[in-house]
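What follows is a set of structures for review.
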Structure 1
Amino acid sequence: MGRGRRDLSTSTWFHVNNRGSDRQDIFSADHDRLAFESLLGDIDERFAVELHAYVLMSNHFHLLLHDPMGELSCAMQYLSAKYATTYNRRTSRDGPLLTGRFRSTPVVDDAQLCVTARYIHRNPLAFVPKSALAAYRWSSLPVVLGRRTVPPWLQVGVVRTTSEDADDHLRFVVTDQPSDGRVAADGRIRAVSLDDVVRMVALVGGRQAADIRTSRAGDLARLRMLAVTIALDERVVDPLGLASEFGLDPQSARRLARRGRVARTDDPLFIRLHHTVLRQLRDLEHGRSSAAA
């Protein structure tokens with residue numbers, strides 16, 4: 001799938017998802033999905049956040065976004081609030097519709113972009129056969145394949161380049177891939193430990209690993225927050241185990257990770273560090289997978 005065609009080292013790409021509170025449905029009818037798509041157009045226009053792939057399911061959604069202006073947090077807050085208000089008004093309901101803050105996973109290289117877009121487009125396989133996947137209306141896949149008109153708020157040409165045959169791309173999406181067993185479907189790291197995360201953060205930050213576990217002052221505080229954020233977001237360790245290793249209670253560990261997720265969208269230095277550490281960890285993961293094959 002056109003691997004290696006784009007250098008993401010200086011770009012800001014994210015896999016973003018959220019689901020209904022208590023896993024409740026957030027789309028009850030096609031009218032709701034159309035309203036959500038309209039809001040996708042709004043965030044493109046208002047915040048210059050580019051959408052490259054998406055899927056709308058009954059109780060959750062996935063987006064592949066490029067955020068060149070650093071407006072992801074504002075864009076998602078706008079999208080979530082506007083949609084919740086619209087849905088609640090239409091269905092005469094009260095209370096939160098979505099589960100807290102959206103989840104965003106940085107996409108750090110072209111290989112991960114391919115895996116992430118494929119994962120997003122394969123979501124409907126939970127209830128439609130492979131033969132019907134390309135016809136699923138509430139996904140960008142039919143557009144990417146040239147089977148639907150491109151809406152003005154969806155970017156094409158990255159997920160599938162013009163030189164790639166549509167049938168070949170569809171086969172890539174629907175056919176099981178060897179990489180599925182090496183890296184989590186959405187590009188998350190597997191087969192690395194908390195020690196790996198701390199060592200990589202220390203290496204990138206030019207500090208000692210032991211200091212990152214214990215110090216809360218100066219630059220080390222940022223690196224400590226980075227290690228905690230990556231460890232929890234990538235599910236390397238659970239909050240209880242992380243808290244024990246860092247001398248925190250589980251609630252404090254979660255709170256520190258929440259601060260890191262905010263910094264990941266609006267702190268340029270933190271963004272660069274986060275990007276570099278994830279890239280190095282994925283290289284480590286891929287190397288271990290290849291050695292074990």
Structure 2
Amino acid sequence: MTTVGAGASPVEDSSTPARWIDSHCHLQDRYRPEEDELLPTLSEASAAGVVGVVCVGTDAATSRQAVDLVWNVRREISAGGGRGGAVPHDFEIWATMGLHPHEASHGIGELEHALEEALETDRDAVVAVGECGLDYYYEHSPRPAQRDAFAAQVELARRHDLTLVVHSRDAWDDTLDVLRAVGPPERTVLHCFTGGPDEARRCLDVGAFLSFSGIVTFKGAQDVRDAAAMCPLDRLMVETDAPFLAPVPHRGKQNRPAWVVAVGEALSDVKGVTPSSLAETSTAATRAAFALG
């Protein structure tokens with residue numbers, strides 16, 4: 001990875017351990033490979049320096065599963081750090097609830113009911129509405145249905161004072177138009193950011209945080225690296241989008257939260273800072289983006 005800026009990359013201070021948050025992953029049974037049990041997966045992430053993960057819903061079912069997963073993991077940790085104490089007591093996990101644009105034609109009715117039910121039961125578990133947004137690359141749902149479902153979820157985030165997690169692919173103009181028309185919530189995250197500097201500036205101008213995935217390590221993604229280079233550190237986050245988009249050198253494999261470290265290290269090279277410094281700033285940005293305290 002080419003470092004942006006003059007001079008050699010900063011030397012890492014080994015006395016400062018890097019502590020990462022994976023701001024976007026899918027740990028539900030539907031997404032996790034059968035051979036990967038949840039607690040060992042989180043233990044592996046913890047051993048790599050990951051201190052928290054955000055488990056993301058993509059429809060009503062996986063959103064409910066994300067919340068259940070958070071409750072179960074927190075109980076396990078509270079009871080002794082998971083099996084054999086493998087997951088530290090200070091490891092954190094949160095859920096989001098949303099309707100992916102691929103599922104937009106189903107409408108948000110069931111998702112809205114699930115969200116309100118979860119918030120009444122345990123508001124601390126749910127930190128965002130999403131992922132939601134627009135995907136004009138695959139168009140598994142018609143564009144009008146996508147825009148309607150997206151606009152409704154922007155309003156849900158505003159109503160419940162939750163962060164909005166946005167998926168946007170080949171749809172920058174309409175994504176920003178919907179956000180402006182409804183009015184963006186106080187906190188918005190553009191997850192798995194795939195635009196270049198121009199798109200980054202437009203998203204930053206509406207107050208969004210930008211979350212970068214393993215794509216930033218791909219050879220042909222210089223425009224994404226250029227976007228990361230101009231993104232302020234206090235608005236830059238890291239994610240895996242596991243089990244998708246495994247970073248180099250794991251490309252082609254099922255992605256996992258532990259590999260957010262590879263994403264972060266690539267971004268630290270782009271930004272010309274040490275990995276531990278990037279871990280600190282991206283973790284602070286993630287806490288701000290999701291109002292984690």
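Here Rg and Dmax of the Cα atoms in Å, for residues 109-228 alone was derived from just one of the structures 1, 2, and that gives 14.7, 45; the source is 2.
Of structures 1, 2, which gives 2.4 when distance in nm of label points 7 Å out along Cα→Cβ at positions 133 and 269 is computed from the coordinates? Working through the options, I get structure 2.
Kindly point out which one of 1, 2 the value -13000 was derived from, the read-out being helix-only ellipticity at 222 nm (-39500 (n - 2.57) for each DSSP H run of 4 or more, over all residues; to 500).
On the way: 1: -16000; 2: -13000.
The structure behind it is 2.
Given a value of 3.9 for distance in nm of label points 7 Å out along Cα→Cβ at positions 77 and 197, calculated from one of 1, 2, which structure does it belong to? Among 1, 2, the structure yielding 3.9 for distance in nm of label points 7 Å out along Cα→Cβ at positions 77 and 197 is 2. If FRET efficiency 1/(1 + (r/R0)^6) of positions 21 and 165 (r between Cβ atoms, R0 = 30 Å, to 0.05) is computed to be 1.00, which of 1, 2 is the source? It was calculated from structure 2. Calculated for structures 1, 2, mean count of other Cβ atoms within 10 Å over residues 253-260 is largest in 2. Tell me which of 1, 2 gives 14.5 when you compute mean projected area of the Cα convex hull in nm². Comparing all candidates, it corresponds to 2.
If you line up 1, 2 by relative contact order in percent (Cα under 8 Å, 6 or more apart), the top spot, with the largest value, goes to 2.
Read the figures in this text as sums done on the coordinates, not as results from a lab. Predicted model only: the values in this text are computed from it and were never measured. Cβ atoms are built from the backbone, for glycine too; each structure is taken alone.
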